[in-house]
Each structure stands twice: as structure tokens, then as C-alpha cells.
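Next come the structures, one after another.
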Structure 1
Amino acid sequence: MELTWQSYVVVCPLIFLAGLVDAVAGGGGLISLPAYYAAGLPPYLASGTNKLSACMGATAATARYLISGRVALLTGVLAAAGALPGSWLGAETQRLIPEQTVRLMMLILIPMVAVLMLRRRGELKEKRRVPEKAAAPVSFAIGLVIGFYDGLVGPGTGTFLILLFVCLLGIDPVSASGTARVVNLASNVAALVSYWAGGYVLWQLAIPAGLCAVAGGLTGAGLTLKKGSAFIQKMLLVVLALLLIKMAADTLSAWI
């Protein structure tokens with residue numbers, strides 16, 4: 001596929017922004033995938049190229065959180081182990097459930113999550129709702145369920161991981177963001193292998209875009225470490241709003 005300089009001008013700044021948002025609150029794919037579409041890439045090539053740049057950004061952000069000691073590593077590894085089969089099951093289920101049904105479910109779920117967040121006064125606060133001895137299986141279960149969602153629907157995976165880590169396991173919001181990056185990285189790598197094997201990665205665009213994702217991921221992780229849970233809560237609400245708009249637009253376009 002032929003690329004022009006305009007393609008890089010369109011894609012690279014948006015991939016930087018996607019990497020930043022993803023490192024803070026998840027949901028970077030809501031920005032990055034449309035950016036590749038805007039550059040004229042067909043769906044499979046856009047998805048594969050997006051996975052490479054997402055992997056690069058997630059690696060940088062994960063490293064930044066790890067160096068700062070803000071990753072619940074055992075939880076992240078267990079959730080990542082659950083996310084891999086969960087994502088596969090979600091992708092398989094997608095063939096069986098009508099897409100409209102999934103969209104309608106999300107249109108109900110997302111406002112409920114947003115309302116619950118808005119009802120919390122002040123900063124997003126962690127609260128453990130499962131006993132310590134159940135933390136390991138619950139971590140795996142979170143990865144399995146959200147991995148299933150990732151394979152079935154996709155956008156907002158990191159956002160839901162952060163919310164569950166905070167509200168169920170009692171992980172502080174900053175560490176929850178770092179831990180979510182570990183799970184996202186594992187999921188992205190697994191998907192990238194498939195796209196790479198199929199030849200669906202446009203390397204000449206993916207590499208410069210990936211470098212922008214690295215810069216965005218490092219910037220987002222740095223902002224999160226500096227500004228804390230109040231900043232994360234605001235970004236989560238923005239991502240949930242974008243996700244709701246996207247789901248509503250997809251549903252409307254399918255009805256028209």
C-alpha cells in the first residue's frame with residue numbers, strides 16, 4: 001500500500017494521544033484504530049498495524065510503571081493468564097451472538113458504570129471486596145471475563161480492568177493502571193502474532209506510529225504517577241463517554 005506524507009501527519013499525533021490515554025485509563029484503541037482508517041488502511045491491515053503500535057506503547061508504559069513500583073505484578077500475571085483464553089473464547093462467541101445484541105448490552109452497561117463512578121465523592125478510592133486468600137483466583141477470573149469482552153467487543157478493555165482492580169481487589173488507582181498495562185500487553189502481543197503471521201502489519205507506518213505510542217505511553221504513565229487517582233477518575237469518565245458515543249453510533253448506523 002502506498003503512503004503519503006499526509007498519512008503520517010494524520011496518524012502519528014493521534015497515536016501519541018492514544019498511547020497517552022491508554023496509559024492512564026485504557027481505551028486508547030478508540031483513538032488509534034480510527035486514525036489508521038482515516039489514513040486509508042483497510043480493516044485487517046489497520047487492526048494489525050494498530051496492534052504493533054499498541055504493543056510498543058504498552059511496553060513503554062508498563063516499564064515506566066514497573067520502574068516506579070506501581071504494578072501489582074502477581075495480579076497482573078494471573079489476569080494476563082486468564083485474558084488469553086478469555087479473548088479466544090470471546091472471539092469465538094462473536095460468531096454466535098448477533099452484533100446488535102452485544103452493542104445493546106454495552107449501551108446499558110456503560111452508563112451504569114459511569115453513574116456508579118459519579119456517585120463516588122472526591123477521588124477514585126480503592127476498596128477490597130474479596131478476601132486476601134481469594135485474590136489469586138479472582139485476578140484470573142477478572143482476566144478471563146475482561147479478556148472475553150476484549151475478544152467479543154474490544155474497546156475499553158483497559159478501562160474495565162482498572163475499575164475491577166480498584167473496586168474488587170482494593171488496588172490503588174495508580175497501581176491498577178500499571179497492572180492493567182501488563183494484561184493489555186499480553187493480550188496485544190497474542191493478537192499481534194496472529195496479524196503478523198497473516199501479513200497484516202504495515203511496517204513502514206507501524207514503526208513511526210509505534211514510536212509515537214511509546215512517547216504517549218511514557219507521558220501518560222508519568223502524568224498518572226504525578227497526578228494520582230483524581231486524574232485517573234476524570235480520564236476514566238472521558239473514556240467511558242467516548243465508548244458510549246461509539247457504541248451508540250455503531251448501533252444507529254446498523255439500524256439505518
Structure 2
Amino acid sequence: MPLLLLAACGSSPQPSTQSTASLPEAHVDPATAGTISGRVLFEGQAPVMPVIDMASNPQCERQHKVPFRAETVIVNSNKTLRNVYIHIKDGLAPAHWAAPAQPARLDQNGCVYAPHVQGIVEGQALEILNSDPVNHNVHAESQKNPAWNESQPPRAEHKFKKFGSAEIMFPFTCSVHPWMKAWLGVSEHPFFAVTGEDGSFRIEGVPPGTYTVEAIHEKFGRKEGKLTLSPTGTATIEFTYGS
């Protein structure tokens with residue numbers, strides 16, 4: 001079941017609507033901060049993703065030397081799962097976390113969004129680029145935040161967008177190229193990660209405490225586990241999905 005449908009049917013708690021701006025400023029003592037790390041494993045036969053037919057737009061098709069496959073499920077060579085969003089779901093003290101000054105980036109290159117999955121902090125800027133020689137329509141299909149759909153001509157000026165409410169997660173699509181999709185998680189805090197080519201993740205600078213950690217995959221849905229992080233310690237957790 002797609003993540004969008006999973007979230008819409010109310011199977012998991014929705015983020016609080018309370019404004020974090022009224023909360024005390026967050027502070028992490030670097031002398032006690034620790035690290036949460038782990039992997040996301042995949043059991044069973046890895047599904048074969050379909051090749052994306054870009055013949056309707058030759059300028060898109062020409063940018064790929066080999067056929068491009070959908071990124072919905074990517075199982076790594078070590079039987080781990082890529083593009084899983086990991087975040088601390090519960091356990092942090094209520095606080096207002098300052099947004100990073102550096103924008104996150106979402107590029108359109110080869111008529112594909114990159115990265116496919118990423119996280120940003122509430123209020124952090126998202127810089128949106130069109131590196132293609134074709135027009136795109138960037139559609140943020142958010143629900144907690146105002147949705148929007150805006151045209152971006154070839155190599156146009158970069159767009160900068162901010163999201164004022166936590167929302168994990170929602171898709172970006174393109175009204176011109178229906179195969180294009182990316183996922184964004186807007187978090188109240190900076191303690192999140194996305195699994196990469198080895199299926200691992202690492203979240204640093206976490207204050208000690210007992211936490212619920214959630215993994216989210218666009219096709220396979222949500223899983224969660226609990227852990228306790230001691231001062232200056234390292235806590236590990238693994239998630240397993242399967243076909």
C-alpha cells in the first residue's frame with residue numbers, strides 16, 4: 001500500500017498542530033550527546049522495478065544512457081533497503097529546534113527528482129532546481145502544509161520554499177512528467193536520516209533518553225522500535241521489510 005494512502009487512512013498519529021515557536025529553545029549538551037545508528041534489512045525476493053517509458057519526451061529519454069527504472073523499491077546488493085526515512089518519533093522533550101541556515105536541495109535532472117527521499121527541519125528552506133532542458137511543474141502534495149503546484153522553466157532561477165508544520169511524509173510530483181516522484185519529511189527536530197547504498201543510517205548529536213524510532217518506506221509503510229541512548233553512548237536498531 002502506498003505511503004500516501006497509509007497516512008491518509010489515519011493508521012498513524014498525525015503531528016501536533018501546536019506551534020513549536022512558543023516552546024523553549026532546544027539545547028543539546030555536546031558533552032552528553034550520543035548517536036543512533038542501524039540498518040534496514042530486506043527479506044525475500046527483491047521486486048524488479050519497471051523501466052520508465054520517457055519516449056513521450058525525447059529530451060528526457062536522451063539524458064539516460066541506460067533505461068531508468070522506478071525508484072519505488074531499491075534493494076541493495078547486501079540485502080538492505082534504500083530510501084527508508086528514519087526519525088525519532090517520540091521521546092524528545094518539547095522544544096523549538098532552530099532550522100538549519102543551509103537549504104536542503106531538490107533537483108530535477110534527467111526528468112527525475114533527486115534525491116528520491118529526504119528530510120528537512122520545520123522552517124528550513126528547500127531549494128528546488130531544474131537542471132533539465134525541459135519545463136517541469138513542481139507539485140508539493142502536502143496536507144498539513146499548503147499544497148502548491150508551480151511551473152519551473154528549463155534552468156530557471158531556483159525556487160526556495162519553506163514548510164511551517166511538521167509533516168512526515170508527502171510526495172512531490174510533476175504534472176508534465178507523471179513518472180516523477182520524490183518524498184519529503186518535514187520534522188520538528190533534526191534527528192532523522194535516510195538509508196543509502198548500504199542500507200545503513202546514523203543520527204548524531206542526540207541527547208540521552210528513551211526513544212521511539214520510526215522507519216517509513218513509500219511502498220512497505222511504517223515500522224517502529226524503542227531504544228535507550230545513554231550519555232555519550234551509541235544505540236543501534238534494525239528494521240526488516242520483506243516482499
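Each reported figure results from applying straightforward, stated rules to the coordinates on display, with no laboratory input. Just so you know, these numbers come straight off a predicted model, no measurement behind them. Cβ atoms are built from the backbone, for glycine too; each structure is taken alone.
If helix-only ellipticity at 222 nm (-39500 (n - 2.57) for each DSSP H run of 4 or more, over all residues; to 500) computes to -27500, which of 1, 2 did it come from? It would help to have the intermediate numbers written out before the result.
Values: 1: -27500; 2: -1000.
Label of the source structure: 1.
Quick check: 1.8 is what I get for distance in nm of label points 7 Å out along Cα→Cβ at positions 91 and 195, calculated from one of 1, 2. Which structure matches?
Details: 1: 1.2; 2: 1.8.
Going through each structure in turn, the value belongs to 2.
Assign the value 40, calculated as relative contact order in percent (Cα under 8 Å, 6 or more apart), to the correct structure from 1, 2.
So the calculation was done on 1.
One of 1, 2 was used to calculate FRET efficiency 1/(1 + (r/R0)^6) of positions 131 and 211 (r between Cβ atoms, R0 = 41 Å, to 0.05), giving 0.65; which?
Structure 2 accounts for this read-out.
Given 31, 23, 16 as the derived value for semi-axes √(5λ) of the Cα gyration tensor in Å, which of the supplied structures 1, 2 does it correspond to?
2
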